[in-house]
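FYI, it's all coordinate maths here, none of it is from the lab. This one's a predicted model, so the numbers in the text were calculated from it and none came from an experiment. Cβ atoms are built from the backbone, for glycine too; each structure is taken alone.
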Structure P
Amino acid sequence: MPDPVAEQMQQGVEEGVFPGGVLLVWHQGQIIHHAAYGHACLIPHPEPASCDTVYDLASLTKPLAAVSAAVLLTANGKIDLDSSLERYVPGLKQKELGKATVRHLLNHATGIPAWRPFYERIVPDGKRLREKPLEERRGAMYEAIRHEPLIEPVGARSVYSDLGFILLGEMLERVSRKDWASLCHEEVFPRFGLKGLFYMSESGPTDGVSNSNRAFAATEQDEWRGRLLRGEVHDEHAAVMGGVSSHAGLFGTARAVLEPCRVWLAAARGDSALLRNDLAREFTRRQHIASESSWALGWDTPSMGPAAEPSSSGSFFSASSFGHLGFTGSSVWIDPERNLIVVLLTNRVHPSRHNNRIRQFRPALHDTVIKTLPA
């Protein structure tokens, strides 16, 4: 019998939504769909994608690394969600941003802008990126964010912000007294039982595993760096920070992404021994700090109501669901009521980021997945 999910993924390839991708659907304890479609690379010649293709996860880094770190540091008492940021980042004292709380920061409600092209100021010529010392680059990024004027008062509105999550990373480094890669690989990933998620730092993969057996999906033909990116972080600010950041930079396969999602799902359902269940529910609960915001704490929830834009999760994920998107074409949606995880990894930015067809594709795909779930 025809598989509507497979047909829709293949249609996405044929219609140019993305060159290729991997879809993994986990339902009630079993993987019921795990298949690759299309190509991992089109330039200089087409190469097929496989279930082992490693994708640039882009902003899936936020929930999988940064939010996971935040929930663990909250659990052990090193972070108080309702304490002000100036308690943890002294450089913010006497500024309006310093009065915002950790909860505001995780909810994207600090008033920090979504994005600014700081990378062009710090390293004008991306071809000469590594000529400037890494610590100088990272320090310049943190300094730029600390001094960036807020676009509105703290708590007034949730504005999804890369800059806010870079600041979150600085805060978590200070609290843990570890650099970001060490915090992830020594504390966060082992606690979540993770293998296969890593950063591509300037000195190589942060998990210490050789890339010789890894097949990376290509992303963009990048004008700033003057080359096709493959096995190198796509996000320019993550590149300035040496490929290792709290807002972007993680790489992995769909199977590797599934594992932390299973921990979050189990905890949200009250079934986890790895993560405090009450905290998981708090982090995945819509916060209602700012009106008309769908954001929880670092996780998003399905947008609902007549005034809301259609959710990327489609029309059928339950109200308790949570998920996140990545700029390169990645996404995760998790439904505790259905005991369901859907991981979609694509390289829709290959060879150019000017392809937004995935916005219409994602919700339609998720609707098909729900409609075809086994009874």
Structure Q
Amino acid sequence: MSSTTADKTVSLRFHHGQSPSIVIDGRWLSTGIGTYTFNLISRLKTCGDMRLTALTMPGQEAQLAPFCDNVKLVTASMYSIREQIEIPLAARNSDLLHVPHYNAPLCHRGTMLVSIHDLTHILDETFRRTMKSRVYAQPMLRLVARRADHIFTVSAYSRRQILEHLRVAESKVTVVPNGVSSNFFPESRNAAQLQTGRSFGFDGPYILYVGNLKPHKNVSGLIRAYALLRSRAQLDHKLLIVGNDAVGRPLLRKTASELGLNGSAVFVPGVPTDLLRSIYSGADLTVLPSFEEGFGLPIIESMACGTPVACSSTASMPEVAGPAAEYFDPHDRESIANAMERVLLSEPRRQTLTELALERAPTFTWEACVRKHYEIYRNYLN
């Protein structure tokens, strides 16, 4: 810790008579938001002196307790009316509350910082038309943006959208990119490919998608591009789709079946980190075809495992992937297929992307992410 940081921490302690009290809503510990939340909570106390409390759901206490001074159970579900009451009550004696999603309690009277990762509910046409988006998400995003003392977001792209659509002051929004965990690193490609095949009942090379199966992720477009690729290229790659979504999966399975991809498109639910590392490491290519992304964690996770990435040329993805990816138009299945073909049929291109990936991934660290959060916290604790 620098002397400047130490001095400011001490001044906070004297100002309050004790260490500042920070509360983080840690109920969401799955998907990309959960990865962000867990890494924030698990690393925050390394930044300075504080009393850290995590709010979480029953059954999750053991995950967060080692990193906190206190864990409080909150039974209110996400996006519920009850959380608007229970979260302020649980955080009422804190100096600062941080809610790492847009479902923040509007009636909280103390200092409140909020993370808004993306504006998919406003920007994506499919999401925008849903009842949940019109009745809850869109109004809530606008109300929370006004109520929050400060907003964190994960990319310059998301910051531009927040400023444009939620109409808040520029000084109120800080970009803090996500990091990639040290748990992601290259394994032997052959060994990882064999382990993945054994785990899910197939053999041979594969193309990988990791993420949820909601419409804005454009997995349907990827499946159609994959079918096109198989029809014209001498490739025997499977398409491995890793993602939890009981609603989206049946429709995608139907699409794959109609395209004659039974046995070629393999669907698996979420997996533990160690197996996910092997899945990334064994893939010949990871594809992220989203229409909208606030960040896109699979991009840097795949890169950290030394696996080439092809992704959309839209939203935040060029900002995250930089020169280390093959790009395509997510609205054009021909463009997606061409990008995959350029990588899979060219060993020099794969090698170049692998080298660039291994250089780029380490520039995104959770340590830097958490330090930046702590710097903003200090501004409000002062």
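Numbers at a glance
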{"item": "Identity of the structure behind 0.10 (criterion: FRET efficiency 1/(1 + (r/R0)^6) of positions 33 and 105 (r between Cβ atoms, R0 = 25 Å, to 0.05), calculated), options P, Q", "result": "P"}
{"item": "Origin of the derived value 3.5 (distance in nm of label points 7 Å out along Cα→Cβ at positions 129 and 193; candidates P, Q)", "result": "P"}
{"item": "Which of P, Q leads on distance in nm of label points 7 Å out along Cα→Cβ at positions 257 and 273, largest value", "result": "Q"}
{"item": "For Cα Rg over 2.2 N^0.38 Å computed as 1.02, the structure of P, Q it came from", "result": "Q"}
{"item": "Structures P, Q, by mean count of other Cβ atoms within 10 Å over residues 161-168: label with the highest value", "result": "P"}
{"item": "Structure (P, Q) behind the derived value 25 of relative contact order in percent (Cα under 8 Å, 6 or more apart)", "result": "P"}
{"item": "Test item: distance in nm of label points 7 Å out along Cα→Cβ at positions 97 and 345 calculated as 5.7, pick one of P, Q", "result": "Q"}
{"item": "Entry that produces -8000 once helix-only ellipticity at 222 nm (-39500 (n - 2.57) for each DSSP H run of 4 or more, over all residues; to 500) is calculated, selected from P, Q", "result": "P"}
